[in-house]
1. When mean count of other Cβ atoms within 10 Å over residues 101-108 is calculated for each of the structures I, II, III, which structure yields the highest value?
2. From which structure (I, II, III) was helix-only ellipticity at 222 nm (-39500 (n - 2.57) for each DSSP H run of 4 or more, over all residues; to 500) calculated, if the value obtained is -13500?
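We did not get these values from a lab; they are worked out from the coordinates using the rules stated. Note that the structure is a prediction, hence the values are computed from the model and not measured. Cβ atoms are built from the backbone, for glycine too; each structure is taken alone.
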Structure I
Amino acid sequence: MAKKQKSFFKKTIIVLLLTLLIIGGLGGYYAYKTIYQPNINSIDKKSQIIYIPTGSDFDDVLDILNDNNILKNQSTFEFLAEKKKYKDAVKPGKYRILAKMSNNALINLLKSGIQEQVEINFNGIKSTNQLISRLCRRIEADSISLYEAMNDSGYLSKYGLNPDNVQTLFITGTYKFYWNTSVDEFFDRMSKEYKSFWTTARKKKAKEIGFSQTEVAVLASIVQGEQCCDNAEKKIIAGLYINRLKQDMMLQSDPTVIFAIGDFSIQRVSFEQTRFESPYNTYINKGLPPGPISFIQGTSIDAVLNYEKSNYIFMCAKEDLSGKHYFAKSYDQHCVFAQKYRDALNNRGIH
């Protein structure tokens, strides 16, 4: 009888141990699966992008993940997020979710705040409204906040700017930002880039030609309006306009008229359009306009700082419409070139 009891006890212990091993194994497998197995609905995508707005909490993150059909199993993600204390460590931003990410990898990514950066360039932008439109598609700052900042004299004064010359801050190029960039962060970053561009050497050259940094930028925008690409010709145009300024002549630049009117589709400026009332119209106002007429390339600023000295005071686009120009010292010579250009426009039906 004692032997039977002993045998039964041994069997019971063995069964219990096996049961515990099985339970432990299942628990270990579940834990492994929860932490390390892929939990992303890839749907043939190598990666997906999500945006977590500033001020979001964990429930917002769950909504974003579900709205984008990211998670295979939400409960395992929530379980591990709580264990890793992510629920109280949500960071805003733009995140790239890889197709085979585990809960552990996804939570580590979101908790660390390691974002995808966005690229923004100002190439081809003519006005602050166009800039705002481009910015609000790339960063979190909304169009209303950006518009208010760019038109607020008090706000801009801390950067030494006003609504007329705010464009001088944005030297064209490609810049990388985090998606959750605020208005203040955007302006602070561009102010830093501006100061970096205006080296001691450039400041010295501006002083030598008798211009402030803002005046250099404004003239550079006009030069660029006349010649977008040929850096050698930019220097000639810059010298020509500086000659006009020294002789107290109106600049009479067609791009300033187009900017004043606000219609950048104009191909041929008419006499009536040169009478358009605006402080930016250099056909009716002497000197430089109050601000730039486009966002300025660094090469255009350098063209003004290193302008080519000459006796030219007239210029006219060439009749082949190549974007190049004739330059003249006398009005009679200029009229010959101007007639060639007018004939070319007439022959092409450009009015």
Structure II
Amino acid sequence: MNKFLDTYFKTIKRFLPERSAETSVGIDIGTGECKLIELIKKQDSYEVVNWSIRPVDNNDIASALKAMLSKLGPGKRSIYTSVSGRGTLIRYIEMPHMSVEDMKNSFGLEADKYFPFAQNEIYSDCSIIDNENKKKLMYVMAAVAKKDIIDLRIKLLSDLGYKVDFIGLNPVALANVMNTLGAGEEAKSEKAVAVLDMGGTISNLSIFIKDKPWFTRDIFVGGRDFTKRISNILGVDMNQAEILKTSPSDQLEKMLDACDSAVTNIVQEIKLSFDYFSTERNFEVGKLLLTGGASKLEGLSARVEKHLEIPVVYWNPLSLVKMSSDISPEEIKKESMKLGVALGLALYNYD
């Protein structure tokens, strides 16, 4: 794939004088939690040497980040983070064959043809994902993010004393895991494979053909919608509803029934996306991988599978890397589904 992710979304990429950091840190900054993976490459394998998840209380992201970053030991490292949601977009477009340099120059002048943002309001980048199709055109993945979102992210970390080496997009960080490490046994399929990364307020759907992303979109339903439904219908407070999502005990069916409308909304959006994708690309989706914190809803995969009528399995990106002997396997296993974006970001240092 010519490491197309090397060039993807380099809106704020900054190189240090020496690119020889001993470790690489990926930071996934969410509305409900901040997640961190510290990674090191050893020959042909990757090892997680540190990880952390911190809740965001009262919308105070800076405090959560400060507490999380304080756990990092001394030493040289590169910092990679990302943005997602409103104000960011990914498009897959056709362009005439040209060099990467010419493509970037052309797209830089014409980005507003593909995105509903003024040119002076955005950072943009693009990368070739396929240049060998019969139409003698090349398929390009292009992305933008509004400048104010990127600038705020840089300020957030610089105020804490950290220089950002790279800012990307959440779905592309997961694509970087697929591209660099593969997706493991879960993703084996002769057809296209979809990944649904379920967050607190947004779920991101990406569709891959042979490890290349060909479709990406945001679905504005997430874990908080499940929590609110459980709280309202079962008459419990939000904290208890959070517990019921992953440990329902004898209330499993009641809990799932309470979440049914939110699950139905997600399934409807997935079906629409699959229909569009199969029409545009002439490729059927054969499997859906669930990941992200909200995918931990007990019994979710079975309900989604029933509606979609294709295999739906859980995907743990951390199963593709090694763990340092200092890390408790039991502790990280409980939270590993939340750490895929952070892992993909940390991997950028070694592409």
Structure III
Amino acid sequence: MDVLEYMGDWGHEQVTMFSDPAVGLKAVIAIHDTTLGPACGGLRIWPYENEEEAVRDALRLSRAMTYKSAAADLPLGGGKGVIIADPHTQKTEAMLRSYGRFVEALGGRYITTTDVGSTGRDLEYVRLETAHVVGLPTTAGGSGDTSIMTGLGIYMGMKACARRTWDSDSLAGKKIAIQGFGKVAFHLAHHLLKEDADLVVADVYSDAVDRARDMGIKVVEPEKIYDADCDIFSPCALGGVLNRDTIPRLKCRIVAGGANNQLAGDADGEELHRRGILYAPDYIINAGGIINASAEIGTPYNPDRAREKTERIYEIMGRVAQISENEEIPTSQAADRMVKERLESVRSVKNLFRPH
């Protein structure tokens, strides 16, 4: 992989690698774009097979965070930190504190939070070495579990899509097929059940399936979820699930879920549009987590402020759908265009006042 060429092609500003053999730390932080503010993104701890895979993941995910924060109207850029380690067997306090010193060395250009393999408790160790941390537990003065607001944001995005599709944002009686029933989908389901939506769920893990059944939700085998006769299909598990094999099987009017990178490729967004399926771009409606964490920056965390900003996803998704309709382009392209216009407008202001 030619890292510098990749960075140039996708607009990345910086990639930094850090090693501390004494504590087993091998880390990468990628900063994609700081036009809107310091880069913010989660810490992913994963046993990557090699360094190239770790760097590629950091680059890809940091760019996604730029788009997510820009679309959510946050004063943040996109970044991502990864540690090459098994989070179950190799993660230690010393490793996390060393990573915190790494973050501190970037001088505030990158703010870290949780992601796969890291927890709020882990961030407490990181916080001992740097102030550039958000997503701390509520007991430590932070915003706590990000999945709560993420679930709310997906719910608001669904309602915005319902309004565009059926001229009403009510989800009462709508059949919603949820792929994956982790923490985000669990919180989403609570909102949907309160509105008397009809849910069907699939998950590969037995504890998630049991949790759904305990809530009175119908469960189907994982592979059958694509064939569910539903109004809304909600991918809340893995990425890349919307592809040339699965899209023809969908029997829905809307796709709106919490999984990252749902489209296997750009052509899949175009195919959903061609079939008349309204797709809620994942980084638009799953931004509740970063919105919640960002509410810690600069001031004490205020849950009411975080909730109010998360509920704005309803308006943002409506704007994306309107652009899609006006320009006759897929919503995936409409969302990208909206983000790029915001970045370019702010960048032009900064350039105007840059010393010559």
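1. Numbers: I: 19.8; II: 14.8; III: 17.2.
Max of mean count of other Cβ atoms within 10 Å over residues 101-108: I.
2. Numbers: I: -15500; II: -10500; III: -13500.
The read-out was computed on structure III.
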